[in-house]
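Several structures are given next for inspection.
Taken together, the values in this text are just the output of simple stated rules run on the coordinates, not laboratory data. Source: prediction; values computed, not measured. Cβ atoms are built from the backbone, for glycine too; each structure is taken alone.
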Structure 1
């Protein structure tokens, strides 16, 4: 059994991982760092450096702990992120860190993608590509598709695009044959038929929310 503290009412870890992504972007903007690389390669090198710095702290914490499961991480992390960091700490590299991951499908990379979109305002495809580069450290499959979709939508929003354009850009990154692609399109269909946002809650709850998944998160 796991300690119950993470299930207590309180803020999520999203702000911490948004700051993590922002730190990587700020480092890439430093003209004294990686100055022999293009801006895009500098950004990717900075993301890699930031991930590996945290992974080194995880490895050190694991060395101090009686067993790796009880190691105290330097910051809060969801299952996919914790697993990805553990994989990095043992020497694996992306995409293996995200693929060999019990929670590869979750949305942990989406909050990082929202920040990384800042690097490509108005340009959804490069924003999505950068988000995928980062997402591969912790995700695979739907977890990567979701990050790409968030980055594409936010990149357009940052340039003043309307909601419909942002949604279209996001859907372009969600293959129709995937679970996330099917659910996103079905959710939009439900939204179009709903009289209000409040009226939309029950059909989303019954037709979109995965209750087995939700229970597993709480039980973990």
Structure 2
């Protein structure tokens, strides 16, 4: 069973975007938000992708590296909120991001949640998620990769009470799972590329360099 729904998820209105970047990257051994990929940091790349969606407001949730991360999105129209409880898990960052988004002059009818460590996310993918949620009026539309439904994902307003109650250790994936068959999805094969460890980052860079070599040989 999934939490009780109401028509709030179908109400047309502004969509906020919450970019989560609060973690300390313990498994990476350095701030993965600031790792370079194709000439940009992962955070800057994600932030520019977010801007391209046209969502308002744009909220950046920081934690362990607040000042460095704020500097990295300089010049972009982000509201920044610092999650002082970042070390308790993603749930606290989800709550902090939603609280910041709901302070906007016009409260959001939905929120798009994304991470900074999925560099293969594109504006086109995010627009597909937004469009499917608008057309289908389901409570959640999530990216589908492998056997996973996860972020980036759009959460309708009917899910906000559950978002506000997220435990620190609970992430977006657990919330998505609560809604079972009520969740819509958009294929995102690139979602299998995660950047949590040095080995994963090295593989991502090698894959990118391989694509450049292939493009060069075909030109």
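Each of 1, 2 could give Cα extents along the principal axes in Å, for residues 100-179 alone, but the derived value 38, 26, 16 comes from 1.
Each of 1, 2 could give FRET efficiency 1/(1 + (r/R0)^6) of positions 60 and 188 (r between Cβ atoms, R0 = 35 Å, to 0.05), but the derived value 0.15 comes from 1.
Any idea which of 1, 2 comes out highest on distance in nm of label points 7 Å out along Cα→Cβ at positions 36 and 52? If we compare distance in nm of label points 7 Å out along Cα→Cβ at positions 36 and 52 over 1, 2, the biggest value is for 2.
Here mean projected area of the Cα convex hull in nm² was derived from just one of the structures 1, 2, and that gives 13.7; the source is 1. Each of 1, 2 could give relative contact order in percent (Cα under 8 Å, 6 or more apart), but the derived value 26 comes from 2. Tell me which of 1, 2 gives -10500 when you compute helix-only ellipticity at 222 nm (-39500 (n - 2.57) for each DSSP H run of 4 or more, over all residues; to 500). Structure of origin is 2. I have 0.35 for FRET efficiency 1/(1 + (r/R0)^6) of positions 44 and 140 (r between Cβ atoms, R0 = 25 Å, to 0.05), calculated from one of the structures 1, 2. Which structure is it? It must be structure 2, since only it matches.
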